[in-house]
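I've put the structures underneath this note.
Where a number appears in this text, it was derived from the coordinates with a stated rule and is not lab data. Note that the structure is a prediction, hence the values are computed from the model and not measured. Cβ atoms are built from the backbone, for glycine too; each structure is taken alone.
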Structure P
Amino acid sequence: MDIRIEPRALQTELNLALGIVESKATIPILSNLLLRADGEHVELAATDLEVTLRTHCPAEVLEPGGITVPAKKFGSIVRAFLGQQTPLSLKTTPDGKLFLQPMGGKQEYHLQTLPEEDFPTLLELKDAQRIKLPAKAFKRAIAEALVSVGMEDNRFSVRGGLLVLEADGVTLVSTDSHRLTYTQWKGPVEVQNPLRVLVPRKTLVEFLKLEEGDEVSLTFKDNNIFLEMGNRLLYSRLMDTTFPAYEKVMPGDLDKRAVLNRSELLEGLKRVSMVAESKTRAVTLAFDPGGSVELLVRNQETGDEGREYLTCENYEGESVSIVFNVDNLVDFLSASNAAQVSMSMRDNHYQALLQPVREEAEGIHKYIVMPLRFD
């Protein structure tokens, strides 16, 4: 392999690939990136055996070929040459190393490599049916759903998002047992029958980093999901487990509703959270029929207290006081960009429903959060 490549273009693709590579891979080859030069580009591939990214970068290919290089080390060296105005020369040496040098420069780096044949086999998409979705709407649904994806190792079934594809729209649901997100986009989807799959959290996180294209193509094959945007292809295994019956926790008969300025509520909660107890992270929201809400934190561990008052832009119902984990509220408000949010409640033992106030055409976003109970 012998190529000339712009360091900034290469670094853009490396940033995406490095997110896939595990920092402490148990199999040596998984710490490496695959570089494969052919035609007028070089392909980069990274995998942890669960999630794989394949992407292309324009390059002047003097001699085609492939090699694998240590991902973190290679990325650091390329980043160090971003200030150079000349392309980088990358070539394999007779003893199997990767030689790196800026064109016309005197710097020289020789990196140990592993052969291309040692890299895990990459899956190909040939003659597969693609489901096309608007990238902006799909990414927003993912960003909203990620707030509630579970992180606990012993609850495998909640460590991903439930993706439901129907002819009239796309739905994503996630939960960590303390909160649940239901987000939906309405629009034509090229599926004959409803499709329900459970997508791993890491797949959703890495897909959000792909910024190229107005459209995303989804393909399902051999228990894998393929997400394609522009010259980038991300794929992973689907989760083989049953997602919790989320329909049972969707709240009903909520007789109190407050509409608040999202940014004011977010900033107030961030401030009072600074004195919250480290274990419970408890904050009390006390709503008054007059249209005000008190944010109160009392830290029994340290004796600290934080209190703020906000005005509701609209309030319906009697007074109610509910205790929440403050981080659960902050996460929802941070994931939204709406000017206003609504909060519907019943009492201090029943789950609350938060929603951004937005046009119906922008899609549905429901965030159900359980109150804290100390009895």
Structure Q
Amino acid sequence: MIWDELHDELAALKRDGLTRRRRTLESPCGPLVTVDGRQLVSFSSNDYLGLANDPALVAAACAGARVWGVGSGASHLVSGHLGAHAALEARLAAFTGFARALLFSTGYLANIGIVPALVGRGDAVFSDRLNHASLIDAVHLSRAESRRYAHGDLDALERQLAMSPARRKLILTDAVFSMDGDLAPLPGLLALAERFDAWLVVDDAHGFGVLGAQGRGALAHFGIAPSPRVVYMGTLGKAAGASGAFVAGGAELIEWLLQRARSYIFTTGSSPIIACALLASVELIEGGDARRAHLRALAAQLRSGLADTRWELLPSPTAIQPILIGDNFAALRVADALAERGLWVPAIRPPTVAKGSARLRVTLSAAHSAAQVDQLVRALRELA
């Protein structure tokens, strides 16, 4: 029977230590959460600036509900584009320095909308080997030729671009790689895009709000001015504290995506409540230098606290601080041992990361205290 195959495949996942478990929080997102009746210090969310439960965002959402209601009622191109959406798009464009911005309901929808709208059969996409799953799926949907280059290897990418006869080329990369925490070499990628007349699509899910002057993102971090060939995607459910995503770029690029991105055209517009909360969030991001400084200090505290232990921290300058373990079951054991000590740190295993590179993914937030990071350091030193 066909369902017997599911039974066998689920058993194989369990055998290999790859079963995922969904946890239900009994409290809002924050550094302290309640799970199964227990309070844990959470190092597992992407709420990098601690805005997910910020009173200013809560107040903006409540006020927005009184003005706009709860739902948008339709897709953006039918009747679901409300004044709150338009205001947020204008604010995000101004904040990132691009001509226009376009809202999407999630980062996944943004990515699978961008790539197939820009390239197709006869074209080629050059994708970093460690790109997020949404970018990988976007390439498959585009039906363009897929070329993957070694992680961050500009020389390998240059050779691939030089050899490609494709009529249109697109370079595709995360800005901050979500499981390693390192940065893409964006200045070099842009130089290659200019040289070979290619689009450069940058997924800044984990950089927007955290990197660059006033949290304007990875492009600002590298001092890269907005370019007509850059397609900039930022998510709004991580540092921004709410949900959704946006694409920023030149006026004609955004108009093209509005006309051709299927994941924008054929989905209901997001709640105007979220747009109102995000307008407040951008204000806090722009004025959030103290939060970002605290976040950097916490990362330095964690790294220095574990420097003389057996734990191998990957070289990350961001809020994502992975600790490489290797074996799936070993990573699960360490995560369980931390949970017994009141600390929630997720064990990340294949296929999210490569086989043999299971890890603990510590994510820091500006809402964490130095004492909470010290608690994590002490527990990891004990377990070492």
Structure R
Amino acid sequence: MKIPQVGETRRKFLQKTAAASAVMAVADFAAFAGQGPGAARAAGGAASSGQTPWYRRTLRWGQTNITEIDPERYDIPWWRQHWKRTRTQGVIINAGGIFAYYPSKLPFHHRPAALGDRDLYGELAKAAHEDGLAVLARMDSSRTHEDFYRAHPDWFAVDGNGRVYSGGGLYTTCVNSPYYDEYIPSVLREIIERSHPEGLTDNSWSGLDRESPCYCENCKKKFHDKSGHDIPAARNWDDPAYRQWIDWNYARRIEIWDLFNKVTREAGGPNCLWLGMNGAGISAQARSFRDSRAIFEHSEIIMLDSQSRSDATGFQANGEAGKLVHGLLGWDKTISESMAMYQMGRPTFRLSSKPAPEARLWMIAGFAGGIQPWWHHVAAYHEDRRMYRTAEPVMR
């Protein structure tokens, strides 16, 4: 590494180092992608033509995480230009779950007040497809509003005292209820029939973690039918029933993964995939009953939610994450990782720009482990516009 010259500030040194590293990393990345300069402005046919499926060719992603007030201020032409500037090949667009960003006909599928009758998701999906981009419809299946809970209280998770898990005016759904078996599949079909996305993804798909057991009637009956035991009242790894409960929860998440993929393929064709977002940390995955090895074996592409380095790790952690996931997934499949352009960490300022060298070095460290970039913004409008310039030189 170049040694800082006398009088050169640390910030300038980091900026030069990040820029030089980006040039080297992007050169290797372009060779991997097999595309010449400018050819990646669209998905290279991945979304609409060619024999190679979209999930093998879409290597640069972008996401503007829509908020409830965005329908009144989402400047779609500006963001289309941003897709081109960053050579984005695929976009993740908020569609349904807690909020529907399209005129859903399903009961209790709430639309933000600012949306009205507008189909914001549909407009964005249409624009992306016109630009040759692949589209993933983003879901959040974890919670709903109170009226849904009042109509179907047996679809929601409850603690050992029979109290429903809730927070922020939203109620937590149970993975063993008809909400997952019937309602979410109907949402997936509706989205696919309306806009024909390449796939769907969900950042909160796996329900409560093992620190928050559910004791609803669905869970109690299904676990008893499977094991002959009641759901354990306390964590005890020496208790065979507790270990059975752990295994049973792992198996249920794989059932959900396979069910949702069956639904999306039936509705959208063999390459229309359902992709739950996952983390690279095995212990965190385990707490959420996500068997990383089984999930990766069941998936053609991984959408990795690992936005920035933690207090305890350096940039190399992202390269290590890529090698770990590829070790389970295989090296012939792609890993796309959500990379925050905003201040993600402690403290978190989701509308303020992360320093560009910090964000870019995290991206480059991911490249070293075989991870593909996915710029991520929260909200469609920011007073702090510096974040819009962060990803472009690396993505190009």
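Matching task: 3.3 is the computed value of mean projected area of the Cα convex hull in nm², for residues 170-217 alone. Pick the structure from P, Q, R. Write out the running numbers ahead of the final one.
On the way: P: 4.5; Q: 3.3; R: 4.3.
Structure of origin is Q.
Quick check on the output: 26.8 is mean count of other Cβ atoms within 10 Å over residues 90-97, derived from one of P, Q, R. Which one produced it?
Values: P: 14.1; Q: 18.6; R: 26.8.
For mean count of other Cβ atoms within 10 Å over residues 90-97, the value 26.8 is produced by structure R.
Looking at structures P, Q, R, which one was relative contact order in percent (Cα under 8 Å, 6 or more apart) calculated from, given that it came out as 18? If you can, show how the numbers build up before the last one.
Values: P: 12; Q: 23; R: 18.
Matching structure: R.
If P(r) over Cα pairs in 10 Å bins from 0, in percent, for residues 98-305 alone computes to 9, 35, 37, 16, 4, 0, which of P, Q, R did it come from?
Values: P: 7, 23, 26, 20, 15, 8, 2, 0; Q: 9, 35, 37, 16, 4, 0; R: 8, 33, 35, 19, 5, 1.
Computed on structure Q.
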